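Each structure below appears as structure tokens.
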Structure I
Amino acid sequence: MFKLNTFLRSIIVFCVSVFFHSQVLSQELKTLTGSIVAEDGSAATGASVRLAGSNLAAIADGEGHFSISNIDPGTYTLIASMVGYKTFSQKLVIEAGVENNIRIVLTGDSQTLQTVEITGRRNSGYKSDYSFAATKTAIPVTEIPSTVSTITQQLIRDRQAVRFDDVARNTNVRVTNNGRSVVIRGFVSTTRLINGLRTLNENYRFPSISPVVESYEVVKGPSSSMFGNMSPGGVVNLVTKKPLAEKKQSLSFSTGSFNTVRGDMDFTGKVTDDGKVLYRLNAFGQLSDTWYQNMKDNAVAVAPSFSFLPTDGTRFNVDLNYTQLTTMENDGLFPFKGKSIDETPIGFTVLQAGDRNKTTTTSINLSASQRISQNISFNVSYLKDFLVWDDKRHAANVYLRDAAWSHGDSSVSVAYSEWNTKMDSDNITGYFSADFNTGKIGHKALLGYDYNASLFNWGTYRYSTTDIGSVNVYDPAKSSTLDGAMYSLGVFNYDRVNKTKDYASGIYFQDQVSVMERLKVMLGLRYESYTFRLAYQAPTENEVSQKAWLPKVGITYSLRSNTHVYGSYITGFQPVSSGSLVFGTVEGGGELKPEYSNQFELGVKQELFNKNLLLTVAAYQIKKINVTQLTNPSVIDANDRIWRQLGEVTSKGFEVEANGQISRSFSVNAAYNYNDAKITEDLVETNIGLKQGLAPAHQGNIWAKYEASGNGVLNGVGLGAGMSFSSKTPMLQAPTLTTPGYSVIDAAISYKINRVMLNLNINNIANKRYYTGAVRATERFYTGAPRNIMFRIGYSL
């Protein structure tokens, strides 16, 4: 923990002085107030308003109200804008002694909305009205016949989140295994998307830094019809921050528990006066210890981006991202011999000073949109991803079982290794979208093609060849002296035989058909081709290919009460693992098929409180079939393996989510999921009925925020509080065993005065020890963070 006394007193004195100074100025300057609504009369929450030629601007709140203060009397051009709507512009005279109030009505602009991923989002609050990850088209969330959960920029800021792990629970997603295992609807998902494009396998990289992310979208259920091979449970899409036409500049500094110090900046605006070239620069830096001994969490991220809008209907975007993380992949806790896991100190590791994992990720994303005609446009995007992995670590030999305790019951044997490797990938997607009618039937259709190629080079592996010593947590004096520079290391240099490369390509069609004004039918079909190459470019190269047809259909009916009822059937597939493809034979001959999945989902989406809050209730069933199993698991030679595809996993459940504003001052994010994921077919009959590892039956989260508004003494004060909970969680490789259920309480307080924002977050108030999951009873128990505090001061220029 850290002491805030002197620091906080200085901040309070600063804020009070700024407050009284602003009160004096307000006696001489004017204030403009007003409201912004859409064509249907609903509040235009998150719309931006500014006075051209000045730095004066505001964002509409949950009821569409806005207020701009400190205005000199005079003539201005008022500009209002919002994603999916035409820009509003009007001359305005601000006069002394006259009440300045205005009502603005925004009209829709589907072409602007379609290219939102290129030009940047301006939404605020906890509710997101649109998602492009699910359909790649400008379709409101209420018309999408499936569940899409969005963690907005506002929620990220309110929780002071740095990684997806910090806010995943807000969408009924379980994150464990140091961020590598993301469990959605009972299935582990390792794939990530960035702006709808596939990234490198998440098993070999850490989650992206949230300060350069605009929002996280979780598309629930199989999404292969849009993106190719995916986990049946769903996929996480990271939407990066894009340039905005409005000038916005912000800086922040944070400090808190575990000796954490961090800072970030976000600058955006016009490069040229005509607004044809826009820029955005995000940067983030952090120095931090963790609650684990000898484990740092240092990070640097720089993400510049540029937009070029040469003509109406033509847009280009360039996004660069450089991230370097110096931390560790935590191996988790383990129980010492003869003791329970709860007796192992929560911060215990066998890591030594100097151990670290340095992961460097560099990417470039090029995207473009061209309006071909009033109803047809073309979008294309390319992502190049590089990753360099440099790892040095001590690790407990708990996988050796009894041999790990040869130094004594309270001393665990330790090994040392170093690993250098790298990956890169190329991803491209292009599609035509068309908005047209055939008679009385409307269409929002697209036709597209995706291509992905990823290369993995195992690099060089160095490892200790002898017993280097042990660590005793209960009697440190009995621990060995461990120093990586002193060990004799064996070296294994992987050559081309150990390189792998996979290719995936797909062509797809989708059409949202408006049969009537309130009835929408979503139809889609994708043809996917996947190729895996082992020993890439070596004489012994081995290639295996798999193909799949992936249909989907969904129906949405909108009632006049802002109620949207939907049902859908969607399909997915995952290629069989590379080891299964290239080693051994298939029982009875032939080739292994992809592991297919399908989902039936029924749900209701209800807009409440003048469409400012969205309530979603969904029930689903997911089946994964053709699960590949080894018939002779004790075989020594990999080439003697015999595979059989007689496996099935079924996941059933229902979810409830609520996101948005109940009133101008009260915002809420809530989620609950019941999930029953288990094996329904297996070679071993006793396995039938076993639960899926890391998938609890019950989990949920609620976070609520109240912001005082008006002219009272508490104006600008915000209070937030929340709780996350989970039932017991099956272990990954021992699902008959579980980690206990838990509930964790968090809270926050904020204060905004003019351009200054103060935030204080307290997480895990009760300092509860809890486990987000475990691999097996003897090792790899992953814990949530103990009580921690983070204080942030932000300033908007």
Structure II
Amino acid sequence: MDASVDRIAQPWGGRTPYARHGQWPTRVDTHLAEGVAADDVERWVQSASILHSDGDAMDIAVRDGRIVGVRGRAIDRVNRGRLGPKDLYAWQANASPDRLTRPLVREGGRLVESDWETAMGRIVSRSRGLLDERGPGSIGFYTSGQLFLEEYYTLAVLARAGIGTNHLDGNTRLCTSTAAEALKESFGCDGQPGTYDDIDHADVIALFGHNLAETQPVQWMRILDRLEGADPPRLVCVDPRPTRVARRSTVHLAPRIGTNVALLNALLHETIRHDRVDHAYIEAHTVGFEELADRVKDCTAEWASAICDVPARLITEAAEVVGTTDRLLSTVLQGVYQSHQATAAAVQINNLHLIRGMLGRPGAGLLQMNGQPTAQNTRECGANGDLPGFRNWENDQHVAELAKVWNVEPTTIPHYAPPTHAMQMFRYAEQGSIRMLWISGTNPAVSLPELSRIRSILSQDRLFTVVQDLFLTETAQLADVVLPAATWGEKTGTFTNADRTVHLSDKAVEPPGEARPDLDIFLDYAARMDFRDKDGAPLVSWTGPESAFEAWKRCSAGRPCDYTGLTYGRLRGASGIQWPCTEDAPDGTPRLYTEGISWAHPDDCENYGKDLLTGASSGVVEYRSLNPDGKAMIKAAGFMPLHEAPSQDHPFQLTTGRTVYHFHTRTKTARAPQLNAAAPEVWVEISEADAAARELEEGDLVEVSTPRGALRGRLRVTGLRQGALFVPFHYGYWDTPAGYGPDATTPGRAANETTVTDWDPASKQPLFKTAAAALTLVAKGGGQHSPAPTTTASEPGPGSGVPATEGGPDARVLQTTDENRVPQEGGSR
């Protein structure tokens, strides 16, 4: 049947229940521009979402050369036709009237319109000058989690082998580097062990610091449909906020922020104490169990309760649920990755699966999730602080293999030290050793911590900043050269979601004005710089997306992320396919580690590991002595006190996060009317108890301050744990109301004005969720209410009188569940 649903008011749409081990039913979601009917669409062009890491497959509706809507692809394994709110509405940003359409260059302190020849000439001139005067270490590249695989790979080649710089990282450092590091620490290599299909089979799903309902909404729809079907799973949720996940959970643990390691050690203690372990699996496939058992032997539920401020009985109950299930699926995200002891905590979740033997079979899986749509590609392609193909920078053979692929000498590829992580790159720019920074597809002037510091760095006269983006973002306003980029729907390429599914996105329409695909920009730069291989041929020999993809396949051959069985032809018109996809696995690989651990051998592993508490790297000799046979590594870690704890002056713990209606710094979603109206402004969440103690109410204007800065927003009183404050991080200052912003005397609304320049020692991911904060009343609400949505984790308490969040007629979406009426799959034509 068909149903028209307001998908702002109902972000997850209607239910299609199904039983455990069944197939998730199809539901095709379609949203077209006002006045456009399905019969008016001239072409449906294949794509997938780039506003979260689900990888929801969709077709783009085209009429008169413009995008007029989208619909889900029923054939695809990831979403079976469903789309989330950002998928459904954010396409409208492509046609926003403030798109960048010509290059900009800085003249007399102002950005003025220019042409490509002038803009690229300035970039090339500065690049060559710095290479001559200061060497390759003076140039850095900071990229995105939203470009295509082909673009990341090209950037990695020109940066590593063309420029020869060690300074290349992505904003995936902010959202997914802990996922990668935790997988490397436990399994010797990156690569998601589980699959979204494990949701169909699990009898317990544990979500650690993962507001799945808002960050990957389509997979939450999948869980909701399981919960409504026969033999539903039990959920365990670890989150300080009363998320939709928490409300549907069997056990909800809301620990004190920054105490994840203590909580997880207690879960491991209970699991081992009751002998809920798979001794045969441990013996055959792991090393390190004895050290773990010794480390957690005193980590009782009562001990953790005192640290985490969670009732011991709930810890015991959660341990029993995850410890007695036959099929456990765990998912992890920013509540772990951006908090204190991030990698140590994520590794303990891996340990839980290793000691229980919960890997490699349906429903027994692990998803160290990503936050961004192409975060996995930055890691595979070496654009995130690693070498392409999950190669080990300390392994001379791996470097030699990569040099052979690129036809350069091994010494050309910098491997004298670890690739530079983003936080260190900005420090180098602050100190003056990096003199040129090329920023593509990201907005660090809003997304990085301690924004006053970031603005100061980007404003330096000695730093030449290139920004490649769609709009004049806060970061672009500080640049020396701004390059107008094409985006999703305006270019062709592939991208890989969080469960290793590769999708093809075809070009549907032309980009506006003179905007160019990121790949074309990188290819132009490589040609102008005249990068050559050791035989004098062009270093970057490909000329377009498909030839770039074929070049990447050669680089991936024989590595864990092997793409050699994939082609554009196989991806076009069909479902996405999970890597590794090879001659031996032509249909892809749903799960890793089905027959033991694959890539942890000292000769094969991606790195040799780090100390989880200090970040100190282990060498090959130590690694080989501890793990000569290449088994999974069970690594223990003790709880350490927070770096910044609450005090009398700053009594709250501030945590930042997301809403289902926005993505990152709202560069696109703020330009989609339905999404912007659903969450138009920043807000501050507080617990009912803390609000009552301070005589604060819904809608009061408050100021949140830390030793670094402050922000203002209207208050939302929720079931948040006591002692915590929550602020969404999406809001910058480009569209801020008058009187707010970094140049005004009153505080702005960007959460990262307040966050601390601190990062996890192992993954180098910034700690956005651990600031100590103060809260002061600026003005009573006077009947106003917070702009926070009522449909999500920011739902107000009972009796608040806040109007329900609705989208109205423009937000209605057609949902088709009748198999006989499901739209035919669109192909690029």
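Things to note:
- Structures compared: I, II; top value of distance in nm of label points 7 Å out along Cα→Cβ at positions 368 and 576, i.e. the largest, recorded for I.
- Given 46, 30, 24 for semi-axes √(5λ) of the Cα gyration tensor in Å, for residues 224-615 alone, calculated: source structure among I, II: I
- Parent structure of the calculated result 10, given that relative contact order in percent (Cα under 8 Å, 6 or more apart) is the read-out and I, II the choices: I
- Identity of the structure behind -7500 (criterion: helix-only ellipticity at 222 nm (-39500 (n - 2.57) for each DSSP H run of 4 or more, over all residues; to 500), calculated), options I, II: II
- For Cα Rg over 2.2 N^0.38 Å computed as 0.98, the structure of I, II it came from: I
- Looking across I, II, the calculation of FRET efficiency 1/(1 + (r/R0)^6) of positions 376 and 784 (r between Cβ atoms, R0 = 41 Å, to 0.05) that yields 0.25 traces back to I.
- When FRET efficiency 1/(1 + (r/R0)^6) of positions 88 and 488 (r between Cβ atoms, R0 = 41 Å, to 0.05) is computed for each of I, II, the largest belongs to: II
Bear in mind these aren't lab numbers, they're just calculated from the coordinates by the rules spelled out. Small disclaimer: the values here were computed from a predicted structure and weren't measured. Cβ atoms are built from the backbone, for glycine too; each structure is taken alone.
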